[in-house]
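In the part that follows, the structures are each spelled out as structure tokens.
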Structure 1
Amino acid sequence: MTSAIALRFAKQFAAASFVFFLASPVFAQVPGSPPVVGYVVAEKKPVTQIQEFIGRIEAVNKVNVVARVSAELEEAPFKEGTEVKKGDILYQLEKPPYEAAVESAKASVDQFHALLRNAVLTTERYKKLLSSPAGQQSSVDSALAQQQSYEAQMLGAQAQQKTAEINLGYTTIRSPIDGKVGRIAVTVGNIVGPTSGTLTTIVSQDPMYVTFPVPSPTLLELGRMYASKGGFDAVVLRIRLPDGTLYAEKGKLDYVDPSVATNTDTVTVRGTIPNPLRKSGNESLRPLIDGEFVTALVEGVEPVVALAIPRSAVLSDQQGDYVYVISADNVVTQRRIQLGQSTAAVAMISAGLSEGEKVVTEGIQRVRPNLKVAPQPAGPDPIKANGQ
């Protein structure tokens, strides 16, 4: 008995669900009647123009640290992977041989200084003797030549002293820039020199470059669009990180390569973007990393007024882009269009569509050219929903 009641209840519930399904505003359609489709009216609206390109983060400065003199590596007082300031000590090389070279050079300078002082006195004596019968011009000339020789040798000794002092300074290797230091490539105890290769690498952290290739036709179009509005100042640079999140900081474009890459027909464009420290637990980290792939977004500072429709209404085939337009008598026609600078949500129409025309956005799979339909306004406007 209980099973019979349950079966009868199930049949009644199924029948009620079918009636509700047929009464739904989206699916309510009598067999043989025109299909119901949603539409939007093509209107001119303020739209923020955004172009997306695949880019890469690059450090503004990147330095390979090498030894300028040959000596034993005695100390490496930095911690790998930390940030250092310009002038911080990275490596300390053996000093005594170069300190001895400085002392030897100083001794040579002192020696030639003494010889020169004596030569000057000798020259003056011979000059005074010229007024007496004992004086000879040849003696004066000889003394003057010796004096000039000592002057030249003292200059050479002073240059050697300066070189020795410079080499002594090279035994203390300091960071040439602010940045993050890499791993230690040569450990303490090794003999290093100019031919030893890179000891470590320092990468600057803030700001960072964003470089990305732009197809040459697109670059020309962007130039025409923004040249009269301030060029680089008319756009801002945003980036989307590898995890899909939008980076909070905004950057500025500052460079366009003067040459086109012949193998890809693209031009490299570069921008600069801040990379401040952010708190992450007990540590402070910077979000951007040298060499990281990102999506570069070139965004207009001021919205432009253009004919816009939802991007989902645009279809494509081998002949190009098209939309379905509803005529005054509710008949669908296929309309070829040309897209302007569009986004993932909004399509800007540069040709093929007029303001006020009805474009199918919902139920596209149910329509075909010359089909009579039952149009009704579509759902929320994606242009407004996306903050355009």
Structure 2
Amino acid sequence: MAERFDVLVQGISKPDALHLLFAKTDSVERPSDRYFAATRLGLCDCDETLDALIRATSDLKVDELFDRITRRKAVEALGRRKDAKAIPALVEVLRCTDTEAVINSLSALIRIGWSPSEEEESHLLNLLDGEVTQARAVIQLFTRLRIKSVRSKECIGGLCDHESLLISGAARACMASIYGEHDLMKPLVACLTDLVAGKRRSAVIDIGDSGVEALLPDLIRAPVSMSLRAKSFFQIIDANDSASDPRHQIFLKQLLRDDPLLLDINSEWQCGEDPSEIEQNLSHRDEARQYGAAASLMRIDRDECLKLIESMQERLWSDYVTHYYLTCIVGLRSIQEKGDLIRSALAETTPQYTKSRIAAAWACVELQLFDQMELLAELSSSAPWAPLRWSCQQALGHLREQQNIAASA
């Protein structure tokens, strides 16, 4: 479960979660509460809950559906706990037959910061022969934990031309990040505009793993979720200790303002000016189609745009995807009449709306919402997500400049 959905499990008490974790499925009114319980225990910080999650990796079996799912969630929760005490149990999970549990264990070991022994590394490389998603997760572990060895370089390097982009892209990123073979990343640039959404997203992730700064201009123009691009962007500049580079500051501002007219949107994803068509594409599962609709909102007559925004705000404001695009367009088009929409978006604390808060921060500058400076100042230092924190810092600085100019006029 994505961490932004933690609110769904916070209502479960710790005692109830401990009971549900090992309960017989037929004794539970809602069997799904068992795996929600595992996620809930991932939010705790005491030894009792950690020990329970560790025990779940061995006591819960894979032949009963809810045992299997709960075990997967327990493994995932151990990654969130980031406690080295869980490493032996997680390493043992790598030997099980449940591929999803193996993948969750690989991710958890990355988060904890595992240093595998030579024997454990050998087992990891054997896992490359498993399913595509498992092989990709193994390669990502080598990349993110920066595990270097002659055998791993040979095995992973040999996958750079694998028929699956999920494997070849991860392998190329590993070779670029750990062994400096940056030229191997060039084929992934074309994938950033592939018609298949999954290929675009995996390319964004692989570029982030590669740490190749030369790919930042291509990364910021990809028609992929801004939050995913931002994660890879920060991953690259952090790896190169280059956050203060003026060129990167410009790129980052363009990325976080997220103007759809500056993205590489091909004709397959564009739509016309018909309101129903725009609305339909904004709710499409493919983010490129969403951006195509947002581009139409940028191009249509301002009054028509305002009318459509007001209509969708009234009916679809609770949908966090629509919420984001409406907030973004109001700022980009400086629609002064919708200042209250921006204030509402900036004040929204539900994690799913964090992207909207970024859009609202930039919109505060365009609409000169000086009454939001106090909140922007608070978020500039307290926001846990770096893109939101940076956006609020920049917006606050621009508003202060506007105030100074007005005062000296």
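Laboratory data are not the source of any read-out in this text; all were calculated from the coordinates shown. Nothing here was measured: the structure is a model prediction, and the numbers come from that model. Cβ atoms are built from the backbone, for glycine too; each structure is taken alone.
From which structure (1, 2) was mean count of other Cβ atoms within 10 Å over residues 284-291 calculated, if the value obtained is 15.5?
This figure was derived from 1.
Out of 1, 2, which structure matches 0.55 when FRET efficiency 1/(1 + (r/R0)^6) of positions 68 and 276 (r between Cβ atoms, R0 = 35 Å, to 0.05) is calculated?
Of the structures listed, the value fits 1.
When distance in nm of label points 7 Å out along Cα→Cβ at positions 316 and 348 is compared over structures 1, 2, which one is greatest?
Top value of distance in nm of label points 7 Å out along Cα→Cβ at positions 316 and 348, among 1, 2, belongs to structure 1.
Match the computed value 40.4 of mean projected area of the Cα convex hull in nm² to one of the structures 1, 2, and report its label.
Answer by label: 1.
Work out the source of 12, 26, 17, 11, 9, 9, 9, 6, 2, 0 here, i.e. which of 1, 2 gives that when P(r) over Cα pairs in 10 Å bins from 0, in percent, for residues 36-99 alone is computed.
Only structure 1 yields this read-out.
Quick one: helix-only ellipticity at 222 nm (-39500 (n - 2.57) for each DSSP H run of 4 or more, over all residues; to 500) came out at -9500 when computed from one of 1, 2, so which one is it?
Label of the originating structure: 1.
Comparing relative contact order in percent (Cα under 8 Å, 6 or more apart) across 1, 2, which is largest?
By relative contact order in percent (Cα under 8 Å, 6 or more apart), the leading structure of 1, 2 is 1.
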